[in-house]
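Presented below are the structures under discussion, each in the form of structure tokens.
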Structure 1
Amino acid sequence: MTTLKESLLYAFWRVCGLVCFHRDMINARYQQTEPAVLIATTALVTYVGQRALRRLIYGEGFVPNVRRGLLASLRNLPIVRNYVHEQLDKIAVDVERSLNKCYAHCTFVLELPDKGWTPETILERMAENDSLSHVEWKKGVVSGAIYTEHDPKLEGLMVSVYERHLRSNPLHSDVFVGVRKMESEVIRWCCNLFHGGPESCGSMTSGGTESLILACKAHRDRGYFEKGIVYPEMVIPATAHAGFDKAGEYLRIKVIHVPVDPKTMKVDIHKMKAAITRNTVMLVGSSPQFPHGSIDPILEIAELGLRYGIPVHVDACLGGFLVPFMDDAGFPLPPFDFRLEGVTSISADTHKYGYTPKGSSMVMYRNHKYHHYQFSVATDWPGGVYATPTVSGLPST
């Protein structure tokens with residue numbers, strides 16, 4: 001009776017025999033071929049194969065990429081292409097008709113007037129355009145657009161601030177020294193609010209999406225320069241803000257969406273762990289997330305980040321100026337900020353529950369090691385060294 005050991009040995013020698021047979025056959029066939037041709041052909045085939053494989057695997061993964069390629073080929077068939085264009089044209093007409101209902105009786109100014117308008121005319125035109133909307137947002141009936149009540153006194157203060165700094169350019173901090181001081185004070189207030197240490201730092205931005213893009217840019221560049229990651233990936237909950245997907249498109253970062261628990265709507269920490277690869281440059285958790293208001297298990301995500309040496313970003317854009325006060329309000333929450341060693345960056349929108357005008361947000365970092373990679377610096381520009389901290393070039397102050 002044949003033992004398992006004998007069977008394995010037989011299989012091993014059988015494979016060796018096949019390898020030797022095919023080796024001899026290949027050597028005999030290409031015996032007259034120049035070595036340089038063999039080397040060049042092998043290198044070319046390897047390069048093309050690697051590029052093709054990378055194209056298939058990179059992005060959303062092998063199966064989605066193949067599916068997308070097949071669908072693209074199908075859509076290019078004349079009969080399918082014509083049908084799709086016909087349906088899209090119908091949808092475009094319906095959407096345009098729906099959006100233009102409120103403008104049915106309006107007159108549009110399509111060219112720059114030959115003569116300038118008086119201030120009174122400009123204000124009259126603005127009042128006419130404001131009257132087109134019939135949504136009474138000042139009464140608090142709009143969700144997801146206006147986050148604070150209509151306070152005439154607060155709005156009067158904002159108008160006064162704008163009037164004072166209407167011409168300020170924060171990019172030139174050597175000219176507008178006071179603006180730089182005020183910006184640094186606000187950044188420090190926010191870092192302290194999220195329990196940042198003396199090394200914590202950050203930037204003011206134009207909104208939550210820019211804050212997310214900058215955090216992704218910082219972690220992507222850190223992954224490239226410190227770990228040599230050429231094909232970066234970020235692992236985020238399926239409920240994370242769509243701004244992360246936009247950041248992935250802008251910055252060429254593969255976005256891995258992790259399912260959430262169907263009851264709690266919090267990210268499945270086990271599936272998040274399984275999604276981590278050697279190309280992962282950041283993990284993301286929301287505090288809270290937009291679709292359901294749930295707070296992801298930031299503590300567990302931070303522990304994952306520490307274990308694998310991956311930065312963790314906490315997106316608190318929605319509730320960033322509510323959740324820090326929950327403990328004082330009698331609704332204690334698990335730690336979600338810089339109290340957790342694994343948390344390396346946080347985003348929070350001041351223009352939501354921070355009561356600032358629209359177009360203001362914060363991105364904060366545990367220390368300068370991460371903040372450093374957020375900056376863009378052009379050292380060889382003929383106009384001189386050009387360094388900016390944000391996408392728009394200047395802080396949103």
Structure 2
Amino acid sequence: GAQGSTTTANISSAVSKNIAFSGQVIWRYNIDTKVFEVFAEGGGNTFNVEFDSKGRLYSGNNGSDRGPYYKQGGYYPRSLGKHGPYTNSYTFGNLENMELLGEKIRFTHSLIRYEGGRLPEAYEGKMIAINPLLNYVQLSRFEPKGSTFKNVDERKIVETDDHWFRPVNIKAGPDGAVYIADWYDSRLSHVDPRDTWHKSSGRIYRLRVKDSKPAYQNFDLSKLTNSQLIKQLENRNKWFRQQALLQFANRRDKSIVPRLTDILKTGNPDLALEALWAINVSGGLSDDLAGIALGHPDQYVREWTVRLLGDRRKVSPAIAGRLAALAAIETSVIVRSQMAATAKRLAGSFAIPIIKNLIKYHDDSNDPDIPLLIWWTIESKS
């Protein structure tokens with residue numbers, strides 16, 4: 001979930017006690033382990049949470065860029081005087097929000113990365129962000145920038161001179177269309193405390209291919225067999241793939257792990273990643289299987305194996321050795337970035353060999369994120 005900028009919190013769960021933080025953060029709660037934790041801090045004023053098909057996390061904000069791509073354990077821009085300090089007093093810097101090439105006008109506070117497979121190809125994989133103050137919807141693309149991204153504005157796909165048009169939320173639906181909630185009011189902010197809102201004029205718009213028919217009939221994914229759910233992992237529409245993973249998590253049926261393991265080993269890269277996630281939520285990510293996945297040819301499978309191992313916070317000496325060995329030979333800056341983040345979550349005796357090999361065998365000094373991710377791991381072990 002996301003917490004906004006001018007708020008404070010002190011959260012306890014059955015396991016986590018008095019997790020105190022202030023200002024904008026991304027947080028998460030594990031319903032199995034009962035652990036609550038802050039995933040990343042800063043970023044502007046976080047209004048939403050969006051995951052793309054590689055499991056990357058984004059949020060819009062109230063600044064003049066499109067927002068951050070949040071990495072695990074990252075610290076992002078914030079006004080320390082107004083929003084409070086980071087939970088770490090020794091950050092000595094922060095990761096930047098995604099660079100924007102385009103109109104730097106406040107603000108696109110909510111966004112999606114469209115991967116629904118139904119709109120024209122010109123939309124696929126791109127950001128669709130809403131600007132409620134200036135009454136438009138923006139299409140932007142992602143371009144690699146080291147281990148992160150920059151955003152390049154392409155065009156406004158919805159704009160109007162009706163100043164009551166206030167797009168405040170945006171989601172992609174199971175039909176592959178995009179849905180926009182319009183507050184529709186003369187004002188949007190909380191500057192005026194009077195209750196003068198126009199409470200009966202809100203509406204929802206749908207963006208779809210002209211004259212297109214619904215892609216699906218009524219359905220209930222909870223009633224699908226395991227085999228049918230596995231088939232959904234191949235669906236072009238990200239919504240169905242994510243919902244299938246949720247069903248696997250609810251079932252926790254380890255009997256499907258062998259079939260998913262075959263897909264992990266032999267499937268195309270996109271499907272292999274979905275299989276890895278399904279194995280994990282089904283409780284089947286053993287050390288032996290993790291070792292296989294760490295050697296997978298797809299960088300995102302390797303990245304997420306590193307991530308999932310770090311989420312445990314405790315790994316075996318054998319897995320720690322595999323991670324350190326991989327750090328020495330890993331060719332993907334994306335994987336190396338996650339290795340730096342994961343090392344922070346491990347015991348010092350396991351973390352330092354990983355960091356040492358990242359520094360010794362790779363020059364990532366010019367990457368936008370990796371130097372600070374490495375520093376935060378080293379600092380955490382001091």
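A short reminder: the numbers here are calculations on the coordinates, not readings from a lab. All figures in this text were calculated on a predicted structure; none of them were measured in a lab. Cβ atoms are built from the backbone, for glycine too; each structure is taken alone.
When mean count of other Cβ atoms within 10 Å over residues 178-185 is computed across structures 1, 2, the figure 18.8 traces back to 2.
Please compute Rg/Rh (Cα atoms, Kirkwood Rh) for structures 1, 2 and give me the label with the greatest value. Mind dumping the intermediate values first?
Details: 1: 1.10; 2: 0.97.
Largest calculated value belongs to 1.
Can you tell which of 1, 2 yields 24.4 when mean count of other Cβ atoms within 10 Å over residues 42-49 is derived from it? This figure was derived from 2.
Out of 1, 2, choose the structure whose coordinates give helix-only ellipticity at 222 nm (-39500 (n - 2.57) for each DSSP H run of 4 or more, over all residues; to 500) equal to -14500 when calculated. Let's see the in-between values first.
Working: 1: -14500; 2: -9500.
The read-out comes from structure 1.
Out of 1, 2, which one gives 0.40 for FRET efficiency 1/(1 + (r/R0)^6) of positions 34 and 202 (r between Cβ atoms, R0 = 35 Å, to 0.05) as computed from the coordinates?
Of the options listed, only 2 reproduces it.
Once relative contact order in percent (Cα under 8 Å, 6 or more apart) is calculated for every structure in 1, 2, which label goes with the largest value?
Greatest value across 1, 2: structure 1.
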